[in-house]
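Quick heads-up: structures coming right below.
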Structure I
Amino acid sequence: MKAAVVRAFGEPLVMEDRPDPEPGPGQVRVRVEASGLCHTDIHAAHGDWPVKPSPPFVPGHEGVGLVEQLGDGVTHLAVGQRVAVPWLGKACGRCEHCLSGWETLCEQQINTGYGCDGGYAEKMLAWADFAQPVPDGVSAIDAAPLTCAGVTTYRALKVAGVRPAQLVAISGVGGLGHLAVQYAKIAGATVAAIDVTDEKLELATALGADLVIDARKDDVGEVLKRHGGAHAAIALAVNEGAFAAVNSGLRRGGKLVMVALPAHGSIQVPIFDTVLNGTSVIGSIVGTRQDLAEVFQLHAAGHTKVISETRPLASVNESIDEVLRGEVKARIVFDLLGAGR
């Protein structure tokens, strides 16, 4: 099989021929149809974060494809069934977090494309209990971004406790943000979308944003305060200045939900203002299996639209460069089998 491999941090990925992986007990082999390019994959390939993957490895945690082979003990999936393989490749299932609906915080978790090989390959392995069935009516191309960008923003809005009529700020309208706008609208919120490119601000408007803020020329906090302040701000822009900007636009009791992970990002939280105004700063990491099932249900019902551009896997390095230059409207998806739509 062909695979795009990180041989060394910061170097271009290498296209390699590798033997087909053999599923162990509780695993399945998936013939990958589509795999999304998430900024996390770029951080992985560059070794940006304190906990690093170990080269050589295959990145990609938005892999979607057809089950090709079952490992011992797998009875709830079938050969030929379409599944998605998310960031949460496996969790222990026994700890406090797993048992209380927070499996994404399991300290024993293995992350796809980081702690094990991921979806930038023609075939990949997945733990069957964490391979999410994709319902009929959801294409592989759409399912790939939903597997991370979708479930991550969906979970973040849950963490924020968003309710109808609240003002929700979405900071960064890209692969994640264009879906966050839609989930916030589904929740009945008034949505303020923030970005620094005309194309993405126009996209936010087309997807239902009630207010767009151009952070190149507008003071984000001031604009939000003129509208009463945000009940919740979902920080998706990979820029620490953007975090501080939306934090300054919270109303009393508002919540800043951090999602994006700049390589060396940090913000200063003003203690007096935070205490006086009762605001919260919360981290939110991807989503659970149940969250992903709900994301797929919403899409199958026609409530969301995925904006993506397809590329061949061989273009992985050029595609990464496009993302880093900010030239991608929403999401790049590698189409491995001509999956189309």
Structure II
Amino acid sequence: MIKDSSRFESTYLKEKAIIEKKLSGLLKNNNPKSLYEPCSYILNSEGKRIRALLVLLSAQAAGGRFKDVYNAAIAVEILHNFTLIHDDIMDNADKRRGLPTLHIKYDLSTAILAGDNLIAVAYQNLLKDCKSNDRRVVEAFTKGIIEICEGQSLDKEFEVRKEVSIKEYMKMIEKKTAALAKMCCSIGSQISGGSKKEIKALEIYGLNLGIAFQLQDDMLDIVGDEKEFGKKVGGDLMEGKKTYLFLRALEKARGKDKSDLIKVIRKKGIKKNQISKYRNIYIKLGVIEEVKQLVEKYTDKALKAVNKIDNAGSLKWLAFTLLKRSK
């Protein structure tokens, strides 16, 4: 348990509101409206703002102040939303955070252009907080983008490959999801003048928290409540995605369960009315419980990484909070 949990939650809600306000006003008066209205639409769709919070809390853990990294926090949130736009296009997703995805609300060309523009706006904001260490911060930010793209490419590659190992899947989520969390912790601590030891510890925290977050996302995709989750439950199976749950179930299954799982690969997905059938296979094979244990394992690794940092109480609170999330 975390002491002062209510204080940390209060800080999160306060800072989240600040980030929301900054994002909502960021592109308000920009023209042309045909570009900036879609950009504002995605930025204003309410999210948890976890990536922005990681920048703020890592800065605090390294001895810095929130006000010195607000622009960097905004930058990673913009970057995150840029990735969501393009992910939704590639995944043919029609809903995000309970709202129509950008390419559904507008059109495909508008969504691609909005995403391209947001990456430039992200850099524009990041540079506002960079000082003498701007090269290292920009390098960390850029490396994060490259790894995210590599991870997304692997994710799409896995959809058409008949065989994917669990080791390959873990490498993919390390790049696609965890690299962004690691980068948030890196730039927050670097801008705040953290020591090499502190920066490294915070990067390890971010990496492991990111892995735990994605594994939990995969699990919630099959057991979550669609209204709470904000996305289509069972979407991964419908798209034929080879998540950890699917790959582990494929390893453990025998007989009809095995042939049913192989059909997902052969038919490149399932129909909506088959979701409960595959959920029951996962439950029967114990893979949902396995993933819960893995989420705890990587969360524990994240916590241990910052155990010797005095100002890391809020980061520990965040890890415990994400462990209990249902959306």
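Where a number appears in this text, it was derived from the coordinates with a stated rule and is not lab data. None of these values were measured; they are calculated from a predicted model. Cβ atoms are built from the backbone, for glycine too; each structure is taken alone.
Below are the figures for this structure:
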quantity	calculated
Value 58, 41, 39, calculated as Cα extents along the principal axes in Å, assigned to which of I, II	I
FRET efficiency 1/(1 + (r/R0)^6) of positions 105 and 289 (r between Cβ atoms, R0 = 35 Å, to 0.05) from the coordinates reads 0.35; which among I, II	II
FRET efficiency 1/(1 + (r/R0)^6) of positions 57 and 281 (r between Cβ atoms, R0 = 30 Å, to 0.05) - highest-scoring structure of I, II	I
Which entry (I, II) yields the derived value -7000 for helix-only ellipticity at 222 nm (-39500 (n - 2.57) for each DSSP H run of 4 or more, over all residues; to 500)	I
Origin of the derived value 1.16 (Rg/Rh (Cα atoms, Kirkwood Rh), for residues 33-72 alone; candidates I, II)	II
Per FRET efficiency 1/(1 + (r/R0)^6) of positions 153 and 305 (r between Cβ atoms, R0 = 30 Å, to 0.05), the highest-valued of structures I, II	I
